[in-house]
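See the structures that follow.
Nothing in this text is a laboratory measurement; each read-out follows from the coordinates by a stated rule. This structure is a prediction, so every number in the text was calculated from the model and none was measured. Cβ atoms are built from the backbone, for glycine too; each structure is taken alone.
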Structure 1
Amino acid sequence: MVLPKSFHKKLGRHLRAKRIEKNLTQVELAQLCKAGSQFISNIERGLCAPSLRVLKRIMIVLDIHQDQIADIYRAEISALLS
């Protein structure tokens, strides 16, 4: 299933807010997640989607529960169907 671009943007905004809340830079998050800082930047801006492996690493580092991601997804699907 291809996710709508709006999902990527909302996911990116959520991840960015959590990163800032944890007082991490994009470079620091990238190092902790074994990803490139440009990739983290692109994810946060909604320009691309992380793989499940990278998303899981980000969620662990930022202490994000899967329900938070699922809520964003559910809201987007609901908006598409209404």
Structure 2
Amino acid sequence: MDFGRLRKLAEEEGRDPRSLRTVLRVYPEAGATGTDCVDTLRLAERETETDHAFVDLRGIAENVDHAIASADDILAGARRA
């Protein structure tokens, strides 16, 4: 998606183009690691205008404890970026 074009269209319609936000939703596949997720987030940060991200852990979490540990790892890795 060309966010520059979207912002231009918003401005033409009288909206503040800076008010547009984007959210990336990441669906890691089975076998993906927290590092894989962080790599995806870093790539998106470098190459897109993504403002926020959501990582859906249902595909890789074995149970609630594993989901929490994975989320902790991903957050820590993303914050180091």
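1, 2: which one has Cα extents along the principal axes in Å, as calculated, at 39, 21, 20?
Traced to structure 1.
When you work out relative contact order in percent (Cα under 8 Å, 6 or more apart) for each of the structures 1, 2, which one comes out largest?
Largest calculated value belongs to 1.
The value -16000 for helix-only ellipticity at 222 nm (-39500 (n - 2.57) for each DSSP H run of 4 or more, over all residues; to 500) was derived from one model only; which of 1, 2 is it?
2
For distance in nm of label points 7 Å out along Cα→Cβ at positions 41 and 57, find whichever of 1, 2 sits highest and give me its label.
The structure with the largest value is 1.
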